[in-house]
Structure I
Amino acid sequence: MKNTALTDIHISLGAKMVPFAGYNMPVQYEGINAEHTAVRSAVGVFDVSHMGEFILNGENTLDLIQKVTSNDASKLVDGKVQYSSLPNETGGIVDDLLVYRIDAGTYMLVVNASNIEKDWNWISKYNTYGVEMKNISDQTSLLAVQGPKAVEVLQPLTSIDLSSMEYYSFKKGTFAGIDNVIVSATGYTGAGGFELYFDNVNAEHIWKEIFKAGEPAGIKPIGLGARDTLRLEMGFCLYGNDIDDTTSPIEAGLGWITKFSKSFVNADKLAEQKKAGVERKLAGFEMLERGIPRHDYEITDAEGNIIGKVTSGTQSPSLQKAIGMGYVKTSFSAPGTELFIKIRQSLVKAVVVRPPFLKHKK
């Protein structure tokens with residue numbers, strides 16, 4: 001199992017460590033609810049160095065990215081980030097990812113930890129464009145500093161004007177005395193904040209500087225457990241749960257990152273699907289009765305007929321109620337539709353709602 005450059009620090013802080021995507025990762029420190037609340041109300045730091053980063057370089061880089069991703073990367077300018085997906089040839093999704101435009105010929109792709117090798121092989125297969133590809137995942141650390149106090153904590157550590165950065169933009173500069181740090185106004189929590197990319201050798205120094213600067217704001221280390229509850233309150237998909245090789249971007253509600261103004265892998269079939277409609281859709285729901293929906297629980301109608309399956313579910317710390325997402329027959333996907341989640345032998349009532357569950361301000 002791989003470690004991140006910060007594994008020893010997590011252990012020294014008393015983190016509960018678990019295997020995740022081939023890495024030894026902190027799932028929680030003081031507890032999921034306390035960590036979740038810290039991010040929503042103040043600021044927290046996630047070590048997400050397990051994520052993958054590829055640098056693509058060459059005059060035809062955009063052509064390759066346009067071929068393998070579903071979103072329209074030609075809309076990017078230097079310093080902008082785009083959420084996208086890698087469609088497969090059978091209607092599913094190889095992975096979801098972020099596309100960073102560094103300059104006209106240079107892009108960084110940020111992919112899920114469990115899919116690094118798979119994504120690399122997939123993109124390489126379509127690289128008939130002479131694009132130079134470099135996998136920098138193993139030498140790159142990534143911290144997500146999330147929450148309403150993130151600017152206040154990080155600003156003293158950099159000359160980059162953080163408060164003027166637009167959502168889904170990034171800048172490269174000096175951070176905590178270290179050059180060439182990418183500071184990105186992105187994150188997976190809906191609480192605002194930044195993600196920082198830098199070389200592993202600088203990881204402990206940067207972590208310590210952030211925590212020193214964040215002490216007055218009540219900064220806390222945050223594990224994967226709260227990362228999951230935070231992203232679910234926003235209705236953000238998690239690869240391997242809500243999207244995978246068998247789910248189409250149209251079914252998953254990712255039509256907004258699937259642009260048919262260009263040619264990409266399996267575009268024709270997905271366009272047909274969009275036109276004809278899909279038989280199932282990813283729907284968000286809130287529980288109306290006591291019970292927590294778990295991954296793979298059956299979703300039924302009032303008569304107990306199976307109409308779908310839960311992909312993600314939790315007790316929302318912010319809302320104090322149970323929420324979830326799952327694929328259901330399209331006729332049951334409209335907001336306000338009553339559903340039932342089969343928990344052990346009971347049918348527990350829920351209602352379809354449109355994510356985000358937590359109505360938020362960016």
Structure II
Amino acid sequence: MSEKEAKIYLITGDDEFAVKNKTRSIIVSLCGESPEENPSLEIIHGDPDEKKTPVELLGMAMDAIATPPFLSDKKVIWLKNFDFEIFSGKGVKGAEGEKNFNILAQRLLESVKTGLPDSVSMVMSIFSIDKRSSIYKACARNGEVHEFEKISIDMKNLSDVLGKHISETCSVLDIRLSANARDFLVEACGANYARIINELEKLAAYVHPGKEVGMDDCVHICSMTPELASWAFTDAVAQKNFRSALKALEIILTPKNPEISVLYSMTRLFSDMIQVKTAARKLGINANDSFFQFKSKLETVPPDLKEELKENSIFSSHPYKSFKSVERSANFADESFATAFSEILKVNKALVSGAVSPRLELENLAIKLCRLT
């Protein structure tokens with residue numbers, strides 16, 4: 001059911017930022033860019049600091065449903081920032097309180113099941129709802145449900161989850177991401193959904209509507225923390241993009257972020273590429289395989305071979321990260337890895353001596369690594 005067709009919307013999950021962000025977008029779609037100024041909107045605040053009991057909140061919700069629109073031909077009821085415990089009756093005191101709560105909870109459930117009045121829509125942002133509950137099942141059957149669980153860096157489907165969020169947000173912002181830009185946001189921002197949204201909004205403000213956002217745009221606009229800049233630098237070298245590598249160095253080379261950490265990142269990059277390239281050959285994985293093909297081959301590895309490679313980063317790292325390492329490793333011939341480590345070691349010795357310019361050494365290193373075949 002689309003947002004324009006739905007009359008009941010449930011936005012839930014334990015990712016508070018994502019729940020609030022999606023709820024806000026739905027409210028704006030129903031009530032305009034300044035929803036609080038729209039007379040058709042009635043907000044029932046469920047925040048803990050409002051200090052309202054479950055009976056009071058459910059009573060206000062039922063009163064809102066029963067009251068016809070005023071100064072408008074429609075009415076939007078927003079149950080804002082409710083905790084699921086409100087629907088469990090936690091905190092209700094006394095037999096009379098329990099009786100009133102049960103009556104109100106049942107009335108609200110029936111309203112969701114049988115449908116709201118023609119002129120009324122209801123948006124419910126309820127954190128961490130129990131999917132086994134009657135209210136969830138009724139909303140899923142008769143309304144539109146959006147679920148946002150906290151993103152963990154250990155999630156097996158991390159790339160898919162983040163990719164979905166990124167695609168939805170890009171659609172709303174009317175921008176497109178290049179493959180490199182998408183990978184940058186997924187890997188550099190990690191499991192921080194709020195940060196990804198923030199970066200996408202800045203990119204949308206920077207590029208023309210409908211324009212594709214590239215890696216250069218990300219380097220120019222995204223908040224370049226040392227982590228993001230380090231990722232951008234190593235990715236630029238892996239992609240043999242010297243200009244992007246130099247831009248990233250502008251941010252990395254600060255007193256708080258010594259150049260030695262850059263060398264560590266480069267060492268780790270080439271170590272990972274060697275490991276996954278070796279494992280990929282044994283597993284029959286090709287650099288031009290799609291992510292789906294890559295995952296399928298990883299999941300069907302014979303037990304004895306998986307045991308042999310259990311320490312290899314192709315298994316110990318997140319699947320999407322390993323997939324990208326295989327892809328990048330194709331840019332370098334086997335003999336180039338020995339050359340890369342030799343050049344990194346030379347720069348490390350030079351920097352330790354303190355007799356050279358760190359920036360010049362790292363720029364020269366980037367040039368040499370990007371030129372490797």
Structure III
Amino acid sequence: MLLKTTGLAGIFLYGKEDTKKLRKKRKLEHLNLVRNLDDGPGRTGFEDLYFVHNCLPETDPSEINTATQFCGREIEIPLMINAITGGIPEAEKINRALAVVARRMKIPMAVGSQTAALQDRTARFSYEVVRVENPEGFIAANVGAGVTPDYALEAVKMIDADALQLHLNVPQEVMMPGAEGDLCFSGYLKNIESLVKASPVPVIVKEVGYGIAREQAKQLLDAGVTALDIGGKGGTNFIKIEGLRHSSEAAHPFLNWGIPTVVSLIETAAAAGSRLDIAAAGGVRSGLDAAKAFRLGACLAGLAGPLVRCYFIGGETAIEDYLLQLQMQLKQVMLMLGARNITELRDRPILILGETGEWLKRRGVDLNQFAQRGSLT
């Protein structure tokens with residue numbers, strides 16, 4: 001059983017079968033809402049970042065290498081299909097398409113939360129299809145950070161996972177209607193430590209849209225996790241989604257809750273240094289966004305919401321076209337900056353202005369360290 005109250009309040013009020021129906025209904029509603037929902041209203045911070053143009057890049061396209069390291073694996077294209085869905089018939093088709101694209105492009109993929117399949121074996125194939133379609137690929141399992149080690153190990157086994165994502169989604173849980181959400185969050189850090197010790201694969205802690213601050217990044221580093229997926233503010237907004245499912249008026253004051261993706265990335269990178277791998281997610285919508293994230297210390301750029309929209313427009317072809325466009329844009333940025341690889345990209349000057357700059361100053365960050373490379377004389 002789960003360590004925390006995941007589903008238990010609902011089970012108490014509705015019974016197990018009703019809880020399964022509620023979960024499936026919620027997952028389908030999430031898909032339909034994300035399909036038609038704009039990002040925000042919070043800002044990611046990418047719009048406040050400006051690379052200093054290099055008019056003499058002295059580079060040609062054949063020299064550009066985008067390879068990166070993540071969780072002990074070399075990734076040629078530093079993009080990740082992040083956790084989206086599972087547990088309902090519609091999810092099987094989406095996950096199959098995502099897995100096919102991940103296989104073709106040789107990029108990592110995480111499945112959606114596997115709680116549904118851990119509590120209902122009939123839901124498993126909507127997750128297992130990912131490994132069927134991508135037998136050699138990097139696939140991450142996904143469970144809540146409050147599950148027991150037995151549940152986590154079963155999730156890894158279910159899809160023969162190469163890593164384990166533990167998601168943190170407190171604001172979403174708080175905003176869920178009725179008894180759907182978990183409202184007890186004590187003991188999570190200690191439990192994460194237990195899961196790290198029990199896991200046979202690297203552990204990634206993932207936020208789902210509200211960011212990770214440096215204080216918590218340090219705690220998670222000490223807990224022994226391999227990587228952080230910062231999931232910052234500015235992309236898909238689950239407070240907005242839960243509000244649309246239940247009460248937009250109740251959710252409205254919290255629509256701008258969270259830490260912008262850029263702020264979270266800089267704080268996390270400062271806290272972790274090279275001791276943690278970092279995936280930047282939360283409103284990454286172009287290869288230029290991805291390049292900015294890599295400049296600030298990310299190893300990968302994760303995407304989810306746009307890929308749902310692509311799927312409903314044109315299936316796996318539209319998903320692949322979208323990701324290939326991001327890859328091309330990233331290479332264009334690197335070519336214009338004269339950065340032949342990700343290491344060189346991280347040495348290019350970048351200005352941090354506007355609201356993002358003000359936020360970081362208040363948090364004690366010296367912005368000059370990003371803006372100046374080499375002598376100005």
With distance in nm of label points 7 Å out along Cα→Cβ at positions 268 and 332 derived from the coordinates and found to be 2.7, which of I, II, III does the value describe?
III
Among I, II, III, which structure scores highest (criterion: mean count of other Cβ atoms within 10 Å over residues 76-83):
III
In terms of relative contact order in percent (Cα under 8 Å, 6 or more apart), which of structures I, II, III is highest?
III
Name the one structure among I, II, III that FRET efficiency 1/(1 + (r/R0)^6) of positions 140 and 260 (r between Cβ atoms, R0 = 30 Å, to 0.05) of 0.80 was derived from.
III
Work out the source of 1.00 here, i.e. which of I, II, III gives that when Cα Rg over 2.2 N^0.38 Å is computed.
I
Work out which structure the value -19000 belongs to, where helix-only ellipticity at 222 nm (-39500 (n - 2.57) for each DSSP H run of 4 or more, over all residues; to 500) was derived from one of I, II, III.
II
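FYI, it's all coordinate maths here, none of it is from the lab. None of the values given here were measured: they were computed from a predicted structure. Cβ atoms are built from the backbone, for glycine too; each structure is taken alone.
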